[in-house]
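In what follows, structures are represented as structure tokens.
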Structure P
Amino acid sequence: MEDIVGLYTDPQHVMAYDDGDVRQQFSICFHARPVGGTLRTSSESKEVRWVSPTDLEQLDIHPSMRLRIKHGLDGSRTAPYIG
């Protein structure tokens, strides 16, 4: 990890699970660089690939995830986004 991009949560976005657990989700996003390994899918992803920032507009990305990517690409920011 190189640095933290931001911490994200929304008190209005609460997940209620079948077992009775109720949770407010949060994300910690960070800058990183690959140091080895290969891309592969998991139980949480059906496709993985490296994408150029210039190709992002062509992708169907949820607005909350698009905001995190925008913040990650914002080189002018010197402190993490909190929101």
Structure Q
Amino acid sequence: MDWIFMILGALSIFIFRRTMPDTPRPYRTTWFPVTPLVFIGISTWFVGNMLFEKPIQALFGGVLLLLGLPLFVWFTRHANAG
């Protein structure tokens, strides 16, 4: 699960640079776009390998992630109500 969220975090670099090009950036990504693309590629391979090599553990991680969705919805609705 952690690797999936890290991949999404790295993808957000590309999304934010496209949607907010004029925003000041206190930190620049070294060798952009090579560094995040390499990270995304290796991380995606790692997740795919985990799904292939250890499908039971990956299934439990996915189920755990899905179990958190109802809690997320509940907290989101209650935070907006109060």
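Rule-based calculations on the coordinates, nothing more; no lab input. Please read all numbers here as calculations on a predicted model, not as lab measurements. Cβ atoms are built from the backbone, for glycine too; each structure is taken alone.
Quick check on the output: 0.9 is distance in nm of label points 7 Å out along Cα→Cβ at positions 57 and 73, derived from one of P, Q. Which one produced it?
Among P, Q, the structure yielding 0.9 for distance in nm of label points 7 Å out along Cα→Cβ at positions 57 and 73 is P.
When percent of Cα pairs over 12 Å apart, for residues 25-64 alone is calculated for each of the structures P, Q, which structure yields the highest value?
Between P, Q, the highest calculated value is found for P.
Computing helix-only ellipticity at 222 nm (-39500 (n - 2.57) for each DSSP H run of 4 or more, over all residues; to 500) gives -27500 for which of P, Q?
It must be structure Q, since only it matches.
P, Q: which one has Rg and Dmax of the Cα atoms in Å, as calculated, at 15.1, 44?
Checking each candidate, the match is P.
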